[in-house]
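Participant: Down below are the structures I want you to see.
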Structure P
Amino acid sequence: MSNEFRTVVLGDSVMWGQGLLDSQKIHHHILTGLSPFLEQYRPGVQIAPAKVFAHSGAVIRQLPTENGIADQHLSKKYHGELPLGFPTIEQQVGKILGGDGVDLVIMNGGANDIGIFNLVDVAVPLVTFEQAILDACRVKFEALLTDVAAACPNAYILVMGYYPIVTDRSSPDSIQNVLAVLHFLSRVLGVKLPFSPVLDIPGMATRSLRWVELSNTALTDAISVAATATSGSSASLAGRCALVQPRFGSDDGILAPASKIWGLGWFGEAHDPLHLHDIREKAYRQHRLDFPRSHPHGDEEIQFVRRASCGHPNAAGAERIASAVGPEVLETIARRRA
């Protein structure tokens, strides 16, 4: 058996850690918490740096309107901060090498298939919203999880659930400011906002909670169906997959008193470190022609790209999400290949 503990990270911007330093990311905290258990059950094993395929904007599966785009750009290397739908999460799985030797997979998926703004847009009909969640987090995710189980047949798989973005404690004045900034940018830049800029904190909070509740139910179902599908095979999920549900309360929502989520300031600046805004802009300028719906020059989208951290877990949020992986699960992971 290898003396290295190997980890693969798959998914979207939350798994990538949008706006975070490497030492603040979810997978870093999980591996830090896992370390003492590995010392106990696998003395001498070294935790290798996680192989992170997750990136901002990743969808589980490419959209029909973008058919072929993901395949066309599969060989390119994009910075994880750049919000692009491809490589898709299905394609991330295909990039895993030596999957038999992977000990842990940390993954998520589904939010970008739904459309991140749809998660809080009260103008989207509830039935449309709920069906989109079921399609992404149950149907698509079940197929994705089955692929991951086959690609990494010896790994424990942590499926990371999502969190409520807007809560009833989110500041109405601050939310209104965010909406005003985005609306102003859209008018100045001549682009259409992908959501309705309507201030309805109770409605947005209710929509956020429904997103978390239904996505967790759908992910639970997806895990169950995938476990049944792989039962008896070398890729069986029995005893090696768990859904992790972040513990976010009302005070933890965006622009709430103890917010665990990146927001925007009064002058429209994103709250994450400034050098990451610059990294996103540089990456966008380098690859702007790869954006499926971008203008040939793409400059009008730069301001939105610079603010891509808004709505993602901040440093405290990432730590809170990682802490939901309890000691019992960490011990199970450490003992699996002892």
Structure Q
Amino acid sequence: MNALRVTGWRVTAWIGACLVWCWVTTAHANALFRSFDLSVPGALPTRVIVTPSGEVWFVMTNANRIGRIQPDLEKMTEYEIPTKQSTPTDLLVDGAGMIWFVEQDANQLGRLDPKTLSFKEYNIPTFNSLPARMVWDGEGAIWFTEHYSNRLGRFDMSSGTFQEFPIPTPDSRPSGITMDQQGRVWFVETNGNKLGCMTPKDGRFTFEEHALPTAFSVPRDLVRDNQGILWLAARSHQELLSFDVTSHTFETFKLPSGGVIEGLAADKTGRLLYYSLGRTGKMGMFDTVKKVFTAFDSMSNNSRPFGVEVDAKGNIWYTDIAKNSLVKGNGESVSQLLNR
């Protein structure tokens, strides 16, 4: 079983604040994965997204850059964020193709225009709020969690203005965030051990909170599948949890292989959840219909998968913070694991 892994690079050009790299040498790895090594040692690639056009974008947290892979052109580009040591930790793409990201240490929300390669940054009103994760509402606003200031933030993309909403539970440490089909904002409270919900309606914003089934679960990531079910990981108990937003009920699934889930992503069918198991060097799948886990090794024993996303073709993209790389998992090969 053979696939390609990138092992060499050639600098092709500096364009403003971006550095363009081309893939020049390859080596065989395995049938599942292809790895794309980053240019800056210790860049700490954390979160990754795939746009509707198939481009892959990711944050290089320690390198203070936003990275871009254009698979069809076999080109990687890195863009330097204007604010030094801003510590980007999450990103998204809006309907116009703009890339938005949070800057934890700079306490800012940033935007990169992929066409003009221009940046714009916005200061979050609350000092040292530690913006963590973010979600676009599908219209004109970005919601994000403020991990230190215990608030939800809302950014109006047209006016460039912020609103901030204190979370009822003190020191809840909000992290993962998503939205449902009714426009409600859902988020996890890492310290509060709750799943929270903010309902914007007629200019009013109301909270509700749901205690997790087990104490001290330490939830962090949160995703919604295409059936509207929410999924989150209980890190301290090595569990995967689902939450029905209609019945307000949880279901708990114990991870058979152990490890801590670092990232979660749902495929477009709603049947499969993909997750990273951090220090174990493994990736995993959960079949939401059969309720079956499948775990498999990633690139090597020293791998540490972190953020994960699934593209429209079913390929898995994840960051590897130990290998300082982006990794693409072949969707067809991975899906065959389900039929074994």
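Bear in mind that the values in this text are calculations on the coordinates, not laboratory data. Predicted, not measured: the structure shown is a model, and the values here were computed from it. Cβ atoms are built from the backbone, for glycine too; each structure is taken alone.
Participant: Assuming 0.05 is FRET efficiency 1/(1 + (r/R0)^6) of positions 119 and 247 (r between Cβ atoms, R0 = 25 Å, to 0.05) as calculated from a single structure, say which of P, Q it is. Please report the intermediate quantities before stating the final value.
Facilitator: Working: P: 0.85; Q: 0.05.
Value 0.05 for FRET efficiency 1/(1 + (r/R0)^6) of positions 119 and 247 (r between Cβ atoms, R0 = 25 Å, to 0.05) corresponds to Q out of P, Q.
Participant: Something else now. One of P, Q was used to compute distance in nm of label points 7 Å out along Cα→Cβ at positions 103 and 223, and the answer was 2.1. Which one was it?
Facilitator: P
Participant: Which structure, out of P, Q, was FRET efficiency 1/(1 + (r/R0)^6) of positions 47 and 279 (r between Cβ atoms, R0 = 30 Å, to 0.05) calculated from, if the result is 0.95? Please report the intermediate quantities before stating the final value.
Facilitator: On the way: P: 0.70; Q: 0.95.
The read-out comes from structure Q.
Participant: Figure out for me which of the structures P, Q the number -500 belongs to, where helix-only ellipticity at 222 nm (-39500 (n - 2.57) for each DSSP H run of 4 or more, over all residues; to 500) was derived from the coordinates. Intermediate results must be reported in sequence, preceding the final value.
Facilitator: Working: P: -12500; Q: -500.
The read-out comes from structure Q.
Participant: While we're on this one: Work out the source of 12 here, i.e. which of P, Q gives that when relative contact order in percent (Cα under 8 Å, 6 or more apart) is computed.
Facilitator: Values: P: 23; Q: 12.
Computing relative contact order in percent (Cα under 8 Å, 6 or more apart) on every structure in P, Q gives 12 only for Q.
Participant: One of P, Q was used to compute volume of the Cα convex hull per residue in Å³, for residues 239-318 alone, and the result was 93. Which label is that?
Facilitator: Q
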